[in-house]
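Listed next: structures, encoded as structure tokens.
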Structure I
Amino acid sequence: MRGVFRRFGAALEFVEFRNLWMATALAQAAGWGLIVTRGWLIYHEAESSFLVGVATFAAMGPMLIVPPIVGVLADRMDRRRILQAAYATEFLQSSTLVLLAATGLLHVWMVVAASLVSGVARASAVPTAQATAATLVPADRLLNALSLTASTQHGSRLFGPGLVTPLLALSGAPAAFGVSAVLYGLALYRVGKLGPQRVEQVGERESFFANFMGGLAYVYDRPVLRYMILILVCHCGFTMAFESLLPGFSAEHLNAADGGFGVLMMGVGSGALVASILVSGLQTERGRGNALIITGVLSGLGQVMLAFTGTLALGFVAAAIMGGAQAAFMTMGSAVTQSIAANEFRGRVSSINSFSLGGTMAMMNLFNGSLAEEFGSQPLLLIHGAMFVLVVAVTLIPMTGRMVYGRAPIPQVA
């Protein structure tokens, strides 16, 4: 048993990393709980996939603006302070939603506004947490630490929706928003137990703009790094921008309007939790590359399977396959980008990664919500899943792609 733990949870032996990991897991669970509660509330009130897409875009849109700014800050100041500010903001906006929902004053436009506030905070926390995690363990535990950190984002899709879905059925939105507020409060407490996380960076005296451009140049000069980010962008756009589609899909095709969205998200989360833990035990580039190919294909095929399901039970199974493959693919992709980056550039590399991926998901959720009003959710799930399978096949052809997938050694760049 101890041997299993040392392989899959080796980084958790370090107290600082353990505190950060727990804080990130709590915050991510709170965030996914908010996504389900917002989607349920808006679709329940307006029966509009488009408005669900607008709220999702408001929550993810800040990824288009915030990460480049925070990435520079994360390489210039105490990263712990950034995380504390982000989680405190999330706690306050969730608490406000509790009060508004409990008093009957909450309207759709307020939910969208709160989504925007939450999006800014989350866009600040995610890249900062990723950059911090890579500094809290020795080099031989780096891949495990990065995999475990990424697993919190995906595994939390089970715990967050799992906590709020029963509450939505029993007592409505106020209690569900309350769960997210409590989880954010606990995350804030855990981050407070970290020591200072200040990193001396290259170009300490340079301007903010010069620091940011230096991060872009750093990524551009490393073909494997930018190629991995490009693949992850395609993955997020085709297979992970489903939040605006699932409420309508569960109501129209699975006849499960009330709790169907939450159940499907729990399916995604259950598969994600198992898969993200399993891939944390991968110890070779070749093994990671093989897993990237397999999970990339399954990520697309899982979405195709979901599109063809007709019952909530089968939908849960397909969502679990899809979620597991997505989580494993994204976990290993994040591990690749952070393992290539030097410590003094990790904040900016994480921010560029978050900017690219989160921005893509924001735009595609808005796009999908709009198209679903016209064509329905099912064909979008089907077409986008098939397209990413094709992306995996095409990206295997160039030499850089073979490096990403462990088919050739990655050259070292000074």
Structure II
Amino acid sequence: MAVLLIQPPLALALNDAQQLVIDAWRLVSQSYVDPQRLDALHWREQRQRTLERPITTSGQAYDAIESLLASLGDPYTRLLRPEEFSALRQSNEGTVSGVGLQLGLRQNDQQVVVIAPLADSPAAEAQIASGTVVLAVDGQSTRSLRLERAAALLRGPVDSEVEIQLQDKSGAVRDLRLVRRKIDLLPVRMRRLRVRGHELGYLRITQFSEPVPSQVEQALLSFNPPGDTDTPPIEGLILDLRNNSGGLVSAGLAVANDLLARAPVVETKDRSGITSSQVSGAEQLFTGPMLTLVNGGTASASEILAGALQDNDRSPLAGSQTFGKGLIQTLIPLGDGSGLAVTVAHYLTPAGHDIQSLGITPDVELPAPEPLNPGGRDDLWLSTAQDLLLDQLAWGASPR
């Protein structure tokens, strides 16, 4: 009797480019905030279909990963090619070489828009306002470039030029040629304000990068120096979060910890549907009256901080509606220098407000036009904030 032995088919060996696609697919499968979304998209079958395409180079692997991620419909879950991943990590460390534009995606049409220009940057000097649409970079439409590729094109060697096409809120289109330069992000700026006999502190945070928690701690200590000193403590604090597009959530939470005592800071809902609350520690570095300035460029980690201050009645907010980004991403390196930004959690303010696409409404809405140079001499919003803070000192109550 003859016996036919049937051997299982040998698994085909994957090349490096295909393995990169598999690694990216696996990491998203393990960490994406909405596994039900992955199931609805037949995520496993998408992997198989993707691998049927010719993938032998890094470029083909990147294209395949971007195609996979595009099906999620989540603009914040994205591939970061090596130059993009490196630039984002440098930005989180506090330096960048480029024109100084912080970009985001407009929720209704996924158009690339300016969240805010960085202070003392070519973009700020060109008076590019928050909400401006970036139509093209060096002749390439941002519709095809998408967010990270557009941001990467704006960065580059010092003294090199880049041409951008912009559309302002009135619909007017203009072309600009800007010269890139090294930009020290200077994420924390502070100074004392002497207003009608009162000593106030002004603290501006433009981004939540790695140096921010220690710099904020130093600033708050300088506002209220310990021990005997000729420097008087401040009576009130203006926290300026305008044009702060976010950054490291951990840095934002550390600052909240300095300003709140045993108070809820944020609620996060993870992929398992579990909601957890982050609570500040017992020790505050500043306990006096506060007022916080926000605008349409206040996004993500800065909205977490603003929402915590507002919901705990720690500080009223003044300015305009914030950007509305209620999703948290984690950065995951891939083996070839590229990386993934993956949405891993959804956050709510302590009072349960979902700000995704909605933003936070300030307690006091300040009039347009919005100052182009936050913290500058002609900043009328800062002048109004001083008056509102002095009212708190006089009446012992926050404006509502």
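Values in this text are rule-based calculations from the coordinates and carry no lab data. Bear in mind the structure is a predicted one, so any value in this text is a computation, not a measurement. Cβ atoms are built from the backbone, for glycine too; each structure is taken alone.
Worth pointing out:
- Answer label among I, II for the case where distance in nm of label points 7 Å out along Cα→Cβ at positions 188 and 308, calculated from the coordinates, equals 1.4: II
- Source structure (of I, II) for mean count of other Cβ atoms within 10 Å over residues 156-163, computed value 12.8: II
- Look at FRET efficiency 1/(1 + (r/R0)^6) of positions 132 and 236 (r between Cβ atoms, R0 = 41 Å, to 0.05) for each of I, II: the largest one is in I.
- Looking across I, II, the calculation of helix-only ellipticity at 222 nm (-39500 (n - 2.57) for each DSSP H run of 4 or more, over all residues; to 500) that yields -9500 traces back to II.
- Computed 3.2 for distance in nm of label points 7 Å out along Cα→Cβ at positions 244 and 348 - originating structure among I, II: I
- For -0.38 (log10 I(q)/I(0) by the Debye sum over Cα atoms at q = 0.08 Å⁻¹, calculated) the corresponding structure among I, II: I
- Which entry (I, II) yields the derived value 0.70 for FRET efficiency 1/(1 + (r/R0)^6) of positions 76 and 140 (r between Cβ atoms, R0 = 25 Å, to 0.05): II
- Label whose coordinates, when Rg and Dmax of the Cα atoms in Å, for residues 292-331 alone is calculated, return 9.8, 30 (choices I, II): I
- Test item: relative contact order in percent (Cα under 8 Å, 6 or more apart) calculated as 14, pick one of I, II: II
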